[in-house]
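None of the figures in this text is laboratory data; all of them are computed from the coordinates on show. The structure presented is a predicted model; accordingly, all values stated were derived computationally and were not measured. Cβ atoms are built from the backbone, for glycine too; each structure is taken alone.
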Structure P
Amino acid sequence: MKRWRVLLVDADPVERERALDAAVEFAPDLDMHTVDSVAGSLLLLGAGRVPDLALIDRGFGRDACQELIEALRLLPGRPVPSVVVSADDDDDAHEDSLVSGADDFWVKPLEYDDFPRLFTLVRFHLGRLAGGL
């Protein structure tokens with residue numbers, strides 16, 4: 001069985017640790033990696049460490065998020081779907097993220113009890129990628 005690679009790009013170490021812990025408990029089929037910056041994620045991509053899905057904190061700013069989303073879309077082989085995660089739950093944040101090319105938008109904080117549902121959504125996006133939907 002394929003282990004899907006999920007990249008979480010978030011500056012908050014608590015958010016990264018919570019996601020890693022939740023992945024171990026709720027999603028052992030996912031290989032969760034975290035980085036603390038857009039620059040760090042671009043370095044991973046440049047080194048050939050390509051995820052199957054990226055979760056990107058909108059707190060890095062619109063331009064940085066868009067740069068990463070575009071880099072994920074331009075990878076050879078296939079585009080990598082992206083989900084923007086933000087503490088801003090307003091129409092502008094949603095629209096801005098989707099216009100930047102994100103496939104989905106989730107609202108923070110991501111509570112530990114939310115992760116089973118969120119990992120179901122991750123699998124949904126990965127199923128689309130694999131042609132399962």
Structure Q
Amino acid sequence: MATIVTVLGSFYMLAAGFVLRRAWKDWLVDRAIEGRAESLPNRILFMAATAMLYGAAGLALLLSSRWAIYLLGGGMAVQAAFHALQWTRSGPQERDADTHRNKVWSAAIISTAAFAIAAYALRSGVLA
């Protein structure tokens with residue numbers, strides 16, 4: 001179980017680095033193109049916030065800390081709130097697009113599985 005927690009923590013830290021890099025590049029592009037229409041103005045802030053939460057959760061998993069559960073739960077809550085907000089602001093054609101819905105469900109399933117693994121690791125004594 002300790003190996004699974006270590007691999008999961010490494011994955012979340014690596015993924016957080018990639019998301020932060022993308023958020024930074026998107027922010028640079030948005031600054032360069034000031035007239036760019038943004039469907040959700042706080043998208044970059046959301047990307048950075050979730051990356052920080054999941055990166056901190058990855059670090060907590062690597063350090064075998066129980067804070068990983070709280071950080072993973074916080075990341076799931078921020079994602080759920082953002083996608084609910086995005087759903088209410090989207091039009092009917094965007095709601096019918098399967099690609100976005102598939103991405104949201106994939107992220108939700110992976111986050112829930114990571115949360116369940118971390119909770120089991122706490123219960124089995126791997127996380128302190």
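Numbers for the structure displayed
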| item | result |
| --- | --- |
| Which of P, Q leads on relative contact order in percent (Cα under 8 Å, 6 or more apart), largest value | Q |
| Structures P, Q, by distance in nm of label points 7 Å out along Cα→Cβ at positions 15 and 103: label with the highest value | P |
| Which of P, Q leads on distance in nm of label points 7 Å out along Cα→Cβ at positions 47 and 79, largest value | P |
| Answer label among P, Q for the case where semi-axes √(5λ) of the Cα gyration tensor in Å, calculated from the coordinates, equals 30, 17, 11 | Q |
| Answer label among P, Q for the case where P(r) over Cα pairs in 10 Å bins from 0, in percent, for residues 7-62 alone, calculated from the coordinates, equals 26, 42, 21, 10, 0 | Q |
| Value -13500, calculated as helix-only ellipticity at 222 nm (-39500 (n - 2.57) for each DSSP H run of 4 or more, over all residues; to 500), assigned to which of P, Q | P |
